[in-house]
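The numbers here are math on the coordinates, done by the rules we state, and not lab data. All values derive from a computational prediction rather than experimental measurement. Cβ atoms are built from the backbone, for glycine too; each structure is taken alone.
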Structure 1
Amino acid sequence: MPAHVKVGDTLPSLEKVISQERINRWAELSGDFNLLHVDPAYAAKTPFKGTIAHGPMSLAFLNELMMLCFGMDWLSGGILADVRFVSPVRPGDRITVKGVVTAISNRQDRRYAECELFVEKQDGTKAVVGRGISPMRTSG
């Protein structure tokens with residue numbers, strides 16, 4: 001994708017189904033067993049009215065999308081920037097991880113693609129918004 005990317009290109013989307021089991025597995029992976037994520041009875045008494053996914057899980061999905069699109073270029077200096085969590089991701093949500101190329105620039109002898117990224121819930125509500133900035137090879 002990088003050799004031919006241009007402003008306005010839509011990145012291929014990823015779909016994920018969020019379950020309590022998936023959230024619990026993330027807790028095991030990360031070591032973050034905050035009751036807001038893993039204890040439905042506790043979480044029901046909070047302003048969230050139920051468990052929510054860990055924020056870094058959504059960041060991992062954004063990274064997965066950028067890795068899919070930019071491969072090793074992403075790993076050689078890609079960054080997520082200006083990320084905001086605007087709506088909680090909950091068990092039962094079906095999310096789509098999306099992006100669009102908003103700018104191409106050259107800095108210090110490297111070409112970069114800047115992408116608007118977001119995680120969107122099944123009802124169209126954005127859960128996470130941000131930007132991904134990836135270096136790109138100029139050929140091949």
Structure 2
Amino acid sequence: MATIFTKIIDGEIPGTFVWRDDRCVAFMSINPLSAGHTLVVPREEIDHWLDASDDLRDHLFGVAQTIGDAIHEAFGSERVGLMIAGLEVPHLHIHLVPINGVHDLDFANAAVSVERDELEASAASIRAVLTAQGASGVSS
């Protein structure tokens with residue numbers, strides 16, 4: 001059975017994308033820890049990040065770094081936290097979160113729901129920076 005992330009990637013469930021390429025996508029978390037919380041997800045369904053090929057892992061982290069740079073510029077946080085928790089959805093995904101302290105990575109503080117226009121505004125900010133930086137995978 002397809003994961004919820006595969007359903008988002010395939011357009012069966014709406015997602016707010018900032019990146020699409022032939023190996024992965026990135027979209028806004030619907031339960032963000034803060035505005036700008038983005039998930040980088042391979043198109044291939046891989047449950048545990050340790051099972052990713054070296055090539056895919058390197059690609060995902062390259063995309064995460066590119067998007068992380070854009071998040072940092074767009075949201076002005078002290079850092080962009082990166083986390084692979086992997087417990088809530090059995091599909092590898094990298095969390096990128098604008099943070100000002102380690103407490104900002106506590107999932108107990110995740111939003112229960114966010115309005116679609118808030119997700120779109122965050123995504124638009126990230127896409128604008130990615131476009132200005134000349135990134136190749138910017139989603140429309």
Structure 3
Amino acid sequence: MKTPVRLEQAITKLYVAFHNGTLNPECCKSCAVGNICDNTDYWNYLTESHGSLELSYIGKLNESFGRRVYGYSPKELLRIEIVFLKGCGFSVPLTLHSKRPENPKDKDLLFHGLNATIEFLCKLDNIPNVMDYSKLFEFENNQPKY
């Protein structure tokens with residue numbers, strides 16, 4: 001099975017950010033989508049508020065023209081960010097009074113967000129979840145199946 005380029009690039013960027021300690025759900029340049037977009041805040045202008053699915057005028061314009069940002073449509077980018085934020089324990093959209101984890105940079109918390117994000121990225125490209133390791137434990141006739 002061939003992994004789509006956009007998926008491979010996104011996972012690589014998220015992996016590097018996670019291990020370099022530069023993944024931050026509260027910063028539009030360092031969150032999941034910020035990292036996918038090479039630590040730019042361009043994507044932030046696609047919506048009126050962080051963690052919302054509502055496209056801004058710029059977002060709607062880009063969506064209607066079929067514009068892709070690092071392989072993803074504006075709507076897909078917003079959905080990716082929501083999955084990441086929810087996986088990290090945030091309530092969305094992010095506002096002053098939104099539910100937030102005590103330590104948003106906790107590695108375990110970020111791993112949960114990353115895991116949910118990668119699962120969602122795989123769904124977008126209609127491929128099995130690359131984080132699913134359950135096949136490693138399947139066996140047939142007392143022998144590993146894969």
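Comparing 1, 2, 3, where is mean count of other Cβ atoms within 10 Å over residues 30-37 highest?
3
As an exercise: distance in nm of label points 7 Å out along Cα→Cβ at positions 70 and 126, calculated from one structure in 1, 2, 3, equals 2.4. Which structure is it?
Label of the originating structure: 3.
So distance in nm of label points 7 Å out along Cα→Cβ at positions 94 and 110, computed for just one structure, reads 1.4; which one of 1, 2, 3 is that? Please report the intermediate quantities before stating the final value.
Details: 1: 3.8; 2: 1.9; 3: 1.4.
Structure of origin is 3.
Please state which of the structures 1, 2, 3 yields 3.2 when mean projected area of the Cα convex hull in nm², for residues 46-85 alone is computed from it.
Clearly, the read-out refers to 2.
Given a computed value of -8500 for helix-only ellipticity at 222 nm (-39500 (n - 2.57) for each DSSP H run of 4 or more, over all residues; to 500), which structure among 1, 2, 3 does it belong to?
1
With Rg/Rh (Cα atoms, Kirkwood Rh), for residues 78-117 alone as the yardstick, tell me which of 1, 2, 3 scores highest.
With respect to Rg/Rh (Cα atoms, Kirkwood Rh), for residues 78-117 alone, the highest-scoring structure among 1, 2, 3 is 1.
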